[in-house]
Structure P
Amino acid sequence: FLEKPKFAIQDNHHITKVTENLFSKEEVCQGMEGTVDLALFGSPPFILEYDLMAPNGHISTKKIQVATKYASLKLPNQIPGEYITTIKAIFDGNYGESDIHFREHQSELIIKQTVHPIPDVAFADGGKTLRACAANVDQISFLEPINLKFLQGESPFSITFSVYHESTSRTDQYTIDNIDSENFSFEKLYEGMKLGNHAITIDSVVDANGCVNSLISGPRNQILVSITDAPKIHILDPSTEYCVGDYVAYQLNGVAPFMIKYEFNGIPLKSKERSSQFVRLASEPGIISITSLQDSSSQCIVDFTNPKLKSEFDDLSLNIHPIPSVTVSQGNYVTEDIREGDQAEVIFSFEGTPPFSLTYVRTEETDGKHGKRRSQVVETHKVTDIYSHEYKVITSLQGTYEAIEITDAYCFAKNDLFFNN
């Protein structure tokens, strides 16, 4: 008898033998060409007959003629899913298709292959313009989220983005890994953005199966980010030391109205200002600090508690100093009756921050009109550079000693009752 034709699948690392008549072909991505290589035995030419079942269940019967002892079956890959190829029969020059007895005794061989879909990802708000504040591009809580929609593919994804900076005509590329519906570090795309417009485009995506899609730019694959200038605030007169009773004034730059959050002695407060100035009366000593500023332009918020803005936070903080005070021998004034040849000690005690300057007077009672007695200033003294909280005057002159003005390192106070009289 003449040798009957037969075939064998050529061994390689792309195909695995599951059973004697079942093989599993390596999984591929949609659009990637795949083949099964066969070695043929018998007398050429050969005819190979096989069925192909598509993922939708449709079966088509195919035949190929081969003149050599090697054949390659092309496997379809345009539609994702599982394909089943069943090789039903082989014929050669000695045993033809008309040999019914030979056909009935051939064993079928099955090859299965899974085709993975090409991953497809788009911006959920493709074509939209997002807005952010220049001061907040490194604070995720202030950023508009960039959302994605996953149309096809197996998560997690690795996505490459291009960011075109309009002001410099420079393009940066960022690849972000391990992206899925729950995890996407979108804040990385905001890194380094300055004032102006920035176009973010999805360039390519790789899914968990290793399938790649280099996307064609279009509205759904691009969004714009507009970075607006942050509102600004500064102390109107930063060289001034502020005391209780003074008005503290800040200059505002931006689009009114402004929302200012601040603290006074640790108590959080806020104020809405419709003008370009923020003014407050310093009613008591303490620290006033600006914690955040928001204007009406894109709801731009500057958070001065951000450690990166510590310098600005410190520059905007003011220490409201207490008003200095003075007592004379533990009272407002002291009257000394001194015998001739004796001396007395007048003690001025201060509260405040040294050095102090003191102006005091000595008055004596004199006869006025209609026999009324009145006080008359007979001496005025000014003493400067007092670094102690106490100042003593040794005197042999009788009269009333009274402090009328005092200045410490920061603030000034005067005796209004004395000057009004």
Structure Q
Amino acid sequence: MPQEVFHHTFANGLTFLAERMEHVRSAAVNFLVPAGCVYDPPEYAGIGSVLSDLITRGAGQRDSRELSLALDNLGLDRDESVGSMHMRFWGATLARNLPAVLEIYADILRRPHLPEDELEPVQALALQDLQSLEDEPRQKVLIELRKLHHPTPLGQDRRGTPEGIEAITPRAVQAHYRRLFQPQGTILSVAGNIEWQPLLDLVGRLFGDWKPGEQPALKLGSKPAQRGHIAKETTQTQIALAYPSVPIGDPDYYAALGAVNVLSGGMSARLFTEIREKRGLCYAVWATYQTFKDRASILCYAGTTNERAQETLDVTLAELKRLQEGVESEEVERVQAGLKSSLIMQEESTSSRAGSLASDWYYLGRVRSFDEIQAAINGLAPESILRYLHRYPARDFTIVTLGPKPLEIRE
């Protein structure tokens, strides 16, 4: 069945994307608002996360309880989150309920109450979220890795700091909202059993008169450091490292994806096999790909005991470097099977499709077709992955550890 993807950019800069999936009875909606944590002022670090909670506590003619009840009555499975570049609002429900859902989200994005009397409870929740990191060493070491690996403010964490959260005032929240919430740069995507023209007319009525503002400039600073250690008396050591890769718009993107999946695409992948299965060095090890528009990285993590931490780091680095010696045809076939399986499952999910529409448009300025992606996956070969690895070998590592003592870096 051919894909039916539609696009319209309104005069105020709002991008609207939709994909018709007539074989389903549901629909999903996804908003990407350029209000990620990179835009949090240093003195209010974490204000984006506070705003993402507060913004759903009353909007338009509904107070907080009425708003939640209205969305619940529509059967909307929903959430909001803050990433590096965007604040994301998404939901999935029956296709017939989509117009009512969009009406409510127009209120949330354009007419939020931001109630002053609810700021303190939201701050308390944000501080609890920060405090919980003390019980999640894996998260803590990965947060520190991103801070050190990326130029500021790309490595900022959405949770902010205790000082930043406590300093937030109602006026600061309102100013942050006014500065960042606007149609220019916002992407609305919908996927499901929809009709394009009536939906386009509805979105035009709800958002067409949304006044654009000036998009805040993002100035990148320097990369903070390449080595870090968080001292913590514990029986385990957490190891996290990162090194440069190609961004999603690069011709070698799929080769980079292939390489990281050779490392960490299942229980037969190299890191799991060589470090955990053969040597029994760690209880968890993986690698993943992370991209921004103009840069990307491979992130790796291993959790182990203190006694085996140094060997775990040594073997992990050795495996990353060994990759550029070449990959086997059998490994590429396994990677292709995994990527195709993910693609097929995405085809069948309205939420996945709505998310992919928005992310493709943000990163690439277009929507990739299933045929294009499948052809790229089919085109993976040991030679193409090796070409990428020679262009971007595993080096220039940022390494962060968490445990009783630092480890020796033997590159």
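Just a few scattered comments:
- Distance in nm of label points 7 Å out along Cα→Cβ at positions 55 and 95 - structure with the largest value, from P, Q: P
- Which entry (P, Q) yields the derived value 19.8 for mean count of other Cβ atoms within 10 Å over residues 111-118: P
- Source structure (of P, Q) for mean count of other Cβ atoms within 10 Å over residues 127-134, computed value 16.2: P
- Winner on mean count of other Cβ atoms within 10 Å over residues 23-30 once structures P, Q are ranked, highest first: Q
- Looking at relative contact order in percent (Cα under 8 Å, 6 or more apart) for structures P, Q, the greatest value goes to Q.
- Answer label among P, Q for the case where log10 I(q)/I(0) by the Debye sum over Cα atoms at q = 0.12, 0.17, 0.18 Å⁻¹, for residues 103-238 alone, calculated from the coordinates, equals -0.76, -1.13, -1.17: Q
- Identity of the structure behind 100, 19, 13 (criterion: semi-axes √(5λ) of the Cα gyration tensor in Å, calculated), options P, Q: P
- Top of P, Q by distance in nm of label points 7 Å out along Cα→Cβ at positions 191 and 359, largest first: P
- A value of 4.2 for distance in nm of label points 7 Å out along Cα→Cβ at positions 87 and 215, calculated from one of P, Q, originates in structure P.
- Read-out FRET efficiency 1/(1 + (r/R0)^6) of positions 7 and 343 (r between Cβ atoms, R0 = 30 Å, to 0.05), computed value 0.00, structure in P, Q: P
- Answer label among P, Q for the case where helix-only ellipticity at 222 nm (-39500 (n - 2.57) for each DSSP H run of 4 or more, over all residues; to 500), calculated from the coordinates, equals -1000: P
Computed from the coordinates by the stated procedures, all read-outs in this text should not be read as laboratory data. Computed from a predicted structure; not experimentally measured. Cβ atoms are built from the backbone, for glycine too; each structure is taken alone.
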